[in-house]
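As structure tokens, here come the structures.
Readers should treat all values here as calculations from the given coordinates under stated rules, not as data from a laboratory. On a predicted model such as this, the values are computed, not experimentally measured, just so you know. Cβ atoms are built from the backbone, for glycine too; each structure is taken alone.
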Structure 1
Amino acid sequence: MRIDEKRIQRLVEFQSDDPKVLSLYLDVDSTRRTKEEYRLTLRQMLKGVEHLADKADIQAVERYFDYEYDSSARGVALFSCQGKGLWEVFTLPVPVRDRITTARRAYITPLQDLIEDYGCYGIVLVDQERARFFLYELGDVEEVSRLIGEEIKRHKQGGWAAERYQRHVEAIAHHNFKEAIEATQAFLEKHQCRKLLLAGTSENVAVFRDMLPNPMRNLVIGEITLAMDAGEAEVRDKAFEAIEAHVRAQERALVQRLVETAAQRGPAVVGLADTLTMLQEQRAYILLVSEGYEAEGAQCTNCGYLAAQWIDRCPFCSAPMKVQEHVVNAAIHLAVDQGLQVEIINESELLDNNGRIGALLRY
């Protein structure tokens, strides 16, 4: 499955001050939750933004899940601004994290992350004689080509003859691996894949990886143990596990960078108060939030200024403040309005121990 870039670009360019754009991501994976469970989650999410979203958008979402959604996907990303003619739905073969926003812009960061994280991967399954080439895109796997090299004939030998035969086998295997590398290069170029998974036995994968030229080796994000006759379903499942591990490792590295930079008083902040300040000074470029983090704060009734703790008057326009029960969600909306990269981080003890929210800064 390849998502049409023109649809993404339209969302990138779309803005609406009134009404706001409603962006919804819903996990509908039947292996993780029942229809009743995700419908309950949907109702709760819509109720949480009913004071912010346009009624027509909430009704459009409800109508879609009542009458149009066919229950075949694992994730849904939906964007609605009925008053300005925007309606985009992406049914996805990979699960997404539940989230909802209303903002001037569509909250497309999770969709872009999904395309980046689970988009085009090349998978090469190798042994000493053959290579199979698979394309992985957003949860779908397709075998696109095969390479059959010179056959290695098996003989029982002893002594000096066995050593000579082993050198002969290694020479044939080396030649076959070289041909497989050339075929891999052509495969990656044809399908414009910038990430590569290697599959096979650990021994064959190790030899093959060591023979790769450095530019191709730098594309490798993981290795999978698979038999040469593995079916597409097994390749898909093993690939998803490897990609998921790679994505989580990238998340950990980003959190580590945030916390270390902030500790060194570099261009980063952690904690709700400092993060809100940097967002409102438009100095942030990546916002990181722990999954499920919620907090109460205050918001100006005039200019919308956000505060992490209650104050009576806005420090900028002196207007009265009101309680903002969902100040973290308001911060995410603000980041979306500014076109920032927003990362919702799952199960990070490091981020949880450093305020559960933070931002990497432009300066």
Structure 2
Amino acid sequence: MTVETKEQSAVRPAERVGRRHWTQVDRAFGIRMATLVQPAPPYSALYGLVKVGLVGLDWAHRQAGLYPTHVFLREAERRRALDLRPTLTGWLDIATEHGAGKYMNDDYLSPFSRFPDFSAESILSDLFDRIRAYFAMNAPFGQVGAEKGLARLCWLLATLEYVYRNDLVDEPFYRLFQESTPTVEQLHAAADEAVVTESVELVRRLHTSGSLNEMRRLAGHPPTGRPWGIARPVFGSYWSDNDILVGGPNGATLIDVSSVIATNKLSRSRRWIWRLLACAWLDTADAYRIRNVALYFARHGVLVAWPLDALTEALLAGEDPERARREFLELASRLREESVGRGEAGDTGEDPNEGVTGNPH
């Protein structure tokens, strides 16, 4: 990875910035990459809104059900759309282990709520309607679109999803909701211009470096208007906001999108690669048909990909791959059972795809 990136100049902030800037750019660009491959709900943003109590769970499910990936589900399934995730072979139901309902008390209110009611639902409905419409018109799959406008919306979604994995107190954006309900225009105007500018540069680098064309090749050169794969695939009931999956005729490629600058830290590089292998191993049903894995270094415009079998052999250095995977899955299962015992997750043992219909693509 160091060899691939060292000859490439990196996209950097125009001036000295703090840690928040790097995080916001990473999240916003991750969202933009997700929209390049599939018109799916911004899962973590909707989870975040539920978690902090700005919206109710039913609202979040309704919004998820309006996205093209979910709109053709049966009505009963659309009422819990946020817990249903498309795969290359069907649907995955994560409600039991990691559904949005885990943030609800028996009274259907979030124990993490920082707001007294759901009065922001109306304005947020308007916001999400506009976001869907803008992306539909200005963000064609696998192509550069109206990037400055898209970057502002990606920043908004990234800010909404921040509190899903972090504490609300760290995100000043939510102060807009504490004294009154802001307008869509106020929310749109709140975007950080430095983050917007840098996000546009990252998309430009994706295009000019040839990495976008390479992803198109890995996706099997899909025709214009057809999704390339899966945004934020789920492994073991969890997902990374920076993962995308592009599906080709000979199997899919799992891509971890990274906005780091330094790629020469061996321990971190090993973690990246082993995480990709672990995700592939966790797909025991072969729902995503992963045959290749890759890292995309957004600031350098470099895509580094490996055939899954070849990478596995190289990492295991002569050990039996099937035995190693079996031992890994046994460990993962044991850790999951311990998590269930602590009340952090649950597992009914039912087929997660049972009874779910609709075209996820």
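Key figures for this structure:
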| quantity | calculated |
| --- | --- |
| Per percent of Cα pairs over 21 Å apart, for residues 152-239 alone, the highest-valued of structures 1, 2 | 2 |
| Entry that produces -12500 once helix-only ellipticity at 222 nm (-39500 (n - 2.57) for each DSSP H run of 4 or more, over all residues; to 500) is calculated, selected from 1, 2 | 1 |
| With distance in nm of label points 7 Å out along Cα→Cβ at positions 8 and 264 derived as 1.7, matching label from 1, 2 | 2 |
| Kirkwood radius over Cα pairs in Å, for residues 32-127 alone - structure with the largest value, from 1, 2 | 1 |
| Which of 1, 2 leads on FRET efficiency 1/(1 + (r/R0)^6) of positions 16 and 88 (r between Cβ atoms, R0 = 35 Å, to 0.05), largest value | 1 |
| Which of 1, 2 yields 0.50 [FRET efficiency 1/(1 + (r/R0)^6) of positions 64 and 280 (r between Cβ atoms, R0 = 35 Å, to 0.05), calculated] | 1 |
| Structures 1, 2, by FRET efficiency 1/(1 + (r/R0)^6) of positions 232 and 304 (r between Cβ atoms, R0 = 25 Å, to 0.05): label with the highest value | 2 |
| Value 25.4, 93, calculated as Rg and Dmax of the Cα atoms in Å, assigned to which of 1, 2 | 1 |
| Entry that produces 19.5 once mean count of other Cβ atoms within 10 Å over residues 224-231 is calculated, selected from 1, 2 | 2 |
| Relative contact order in percent (Cα under 8 Å, 6 or more apart) from the coordinates reads 14; which among 1, 2 | 1 |
